[in-house]
Structure P
Amino acid sequence: MQQLLLFGAGKSATSLIRYLIDTAAGRDWRLIVAESNLALAESKIGNAPHARAVQVDVANEDERNALVSQAEIVISLLPPALHFLVARSCIAARKNLLTASYVDEKIRALEPEIQGLLFLCEMGLDPGIDHMSALQLISAIKQDDGHILSFLSHTGGLVAPESDDNPWHYKISWNPRNVVLAGSAGARYKEKGRTVSISYADVFGSTGRIQLPETGPLAWYPNRDSLSYIPIYGLENAETFIRTTLRYPVFCEAWRPFVQAGLTDDSRPLSRQPLIAGRPGNGSPRAAGGLSFADWSTPLLPYVTPGNRVLFDYLGVFDRGPIPSTASTSADVLQHLLETRLAMAPRDKDMIVMQHEIGFLKAGKRFTEKSTLVVKGEDSLHTAMARTVGLPLGIAAKLVLEGKLSLTGLHIPILPEIYDPVLAELDELGIRFERELSTAAPGQ
């Protein structure tokens, strides 16, 4: 019996677990879901006879090693900082590892020890499906003698229109910490032949627009370091190369003040004392004996306008009540507000939108190829985010166990032997792109 080991049973694991259980049912496979919260893992596997939930402290090397040693393949959906611990155990036990997270410096440093194993990272939605779909499209254009001039790739986890009932036009469908810290690394990209560097304070003010029938206008902001992907995508000669994140315009406009006011800070300990004496700037009395939300949000006051006040009020940033006793940084406070005020209701649906815009020259004419993916979730548990993050991992794991993917070393999904079969099965599962060709290049 071949054993699959999954570390993590959080928001993004639901569809992956369901896929692996369904896949294992017709094969001699067994799924182990390892999670610090045993009840959560048990709720995700239900009564599946070939799946088992186990409680694990991933920081405990002995516990971790014992689980990894019994597996044929390991998948980690833990917070990115914990992948390294799992990776060390996989190297020691000579096991393959799949993750949906970016390749960080610590994982990259393990590359000499990975030889003979497959470590496949960035195998989720973004990064993941974005790489695979973009490389497949780029390859097709090049094979048809197209010369690529510009590449823009946009991805967003949004609330579906039928569940959009708040002024932020946003609800939390994935890791809320990632939402709080989004953009914190700033951004670098190439536009019309020049390198552009954007500071964190300006990321949410450096937006563009796309328009979709399903959503109306969406805003994009540049995502991390796009430049590092130019050679990976083979687009050194492109004049423009930008990878972005999508939100509704009002979100970017209202989020920028939080960044500028320092309220997304995750590095400095939070002072438990009121920031100003007497009454906070909104005229509300402080919470007795400590810091209120109104005290905490005082740095935001210079950025309040009649247009954005309703959004801040909706989040409760000026409320009189005390901040959570567990909050140790400003980012903790903001995360609490997002989780409580922008939570998905049980029947709410989320929506994934991804679009590639590729401008290219062929036979002396300029064209734009747009490839668009729109996926809606079923409810707040079976989300589009969970499907699009989890299913690529599940398909890749199946390909490895069936001997159809025999690569070794450290990889991301930019090779045809990875992306062709994965995208083909995603298409069968309803995760498919619609393509549109026009004779005008982006921005022209």
Structure Q
Amino acid sequence: MGAKNYTEMWKSLGLNLEAHDGLLQILGKAYSDIYLSQKNRPAGMAYLDFVMNEIHGLRIEELVEAKKQGRKVIGTFCLYVPEEIILAADAVSVGLCAGAECGTELVEQILPRNTCALIKSFVGFKLAGVCPYVEACDLVIGETTCDGKTKAYEIFSQYKPMFVLEIPHMKNASDKLLWRSEVGRLADKIEEVTGKKITAESLKKGVATANAKREALHRLNRLRAADPAPISGLDSLLINQVQFYDDPVRFTEKINELCDELETRVAKKIGVAAEGTPRILVSGCPMAAPDWKLPSIIEKNGAVIVGEESCVGERGTRNLVDLKGAKTREEILDRIAERYLGIDCAVFTPNPERIDHVSEMTRKYKADGVVHYEIQFCTPYTMEGQAVRQAMNKNGVPCLRIETDYSMEDAAQIQTRVQAFLELLK
């Protein structure tokens, strides 16, 4: 992928060039087969195609150049790591979750085979030496969102400098105090790594950048409520995936340009599928790039995905940081902590906010059905899937639960189930 030769740069980062070349070939073919074969795509998606074509090229070159200028690159695995704090220290924030099988044999020498695909993937990318984002990082921030990730970070710390945030699993007063102290501890760590003082003014700038990105995605989501849908769920998912590693200011500008185009399409009733096409809300586990299997099956079988209730979707972007009345560094960190604890991940108990959010999204996007995506061995979302289905049944919205991993072995079986579900909706 990419026309420019980045071999020397990849070599300088210590990548396994043979394995890396194989990964890029697989990614390139998957992207071509799934994305470039779509019909009637918005012209603005050309930027996202460019980003994916340069996924390990130009963006990595930008990270390497930032490091030469003395800036630090901070890798993250979860929505609970406040991007605003990283930006406030003039560092670069990049998401590291991986959505493809890689280095499985190496991973299963140090992790149990029944570990979820997402964890095995990000560890596998490191062990196989194929991810330049990981290698470019000066610090990787983990979090205790689930037992699997928590223990995997202990192993990952043998390969990269790690800092782990403790995420409370309840939202009582004591939990809020714990979380606020963790946000302060993170700010101290970022200052230590970057050598930059985080001030009230720098935090305000970081908040403004992150909020602007979220507002662009809010605009995109509002446009997806139109019928016919002006953009496919696959393209919208790609946008949500790219937001984690692209330059935030450039990304925001390009997504707003795309939304300008989508507004015109909505006004002219130009859609990626006919009016009345079954509308699907996908809920559940995150879909890190290039985890495109399930949405590809859904849309190739005659439906359109109109929303994602996931970490790579509205769950991570729907709330802004509200700075009204906050002036000092500590007051702004209070607001940041409050915003992030409002994310309704399935690791929290009790967690009625997430169930209510799924119901709200089905109404807002006029979804005909919900597909609950569960990564095999992801206990929180697999167990909460039953609560989602019960709520949807109460609302009269059909719900299909799909438990899978990153392999293609079950693709035919999933397609059969999806086809039957769509027939039910029709």
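Here distance in nm of label points 7 Å out along Cα→Cβ at positions 32 and 96 has been calculated and equals 3.2, so which of P, Q was it run on? Derived from Q, not from the others.
Structures P, Q were shown, and distance in nm of label points 7 Å out along Cα→Cβ at positions 264 and 352 at 4.7 was computed from Q. When helix-only ellipticity at 222 nm (-39500 (n - 2.57) for each DSSP H run of 4 or more, over all residues; to 500) is calculated, the result is -16500; to which of the structures P, Q does this value belong? This value belongs to structure Q.
The value 22.6 for mean count of other Cβ atoms within 10 Å over residues 8-15 was derived from one model only; which of P, Q is it? Going label by label, the one that fits is P. Highest-scoring entry among P, Q, by distance in nm of label points 7 Å out along Cα→Cβ at positions 320 and 360, is P.
As an exercise: Rg/Rh (Cα atoms, Kirkwood Rh), calculated from one structure in P, Q, equals 0.94. Which structure is it? Intermediate values should be presented prior to the final figure.
Values: P: 0.98; Q: 0.94.
Only structure Q yields this read-out.
Just so you know, all these numbers are worked out from the coordinates, no wet-lab data involved. Quick caveat: nothing in here was measured; it's all calculated off a predicted structure. Cβ atoms are built from the backbone, for glycine too; each structure is taken alone.
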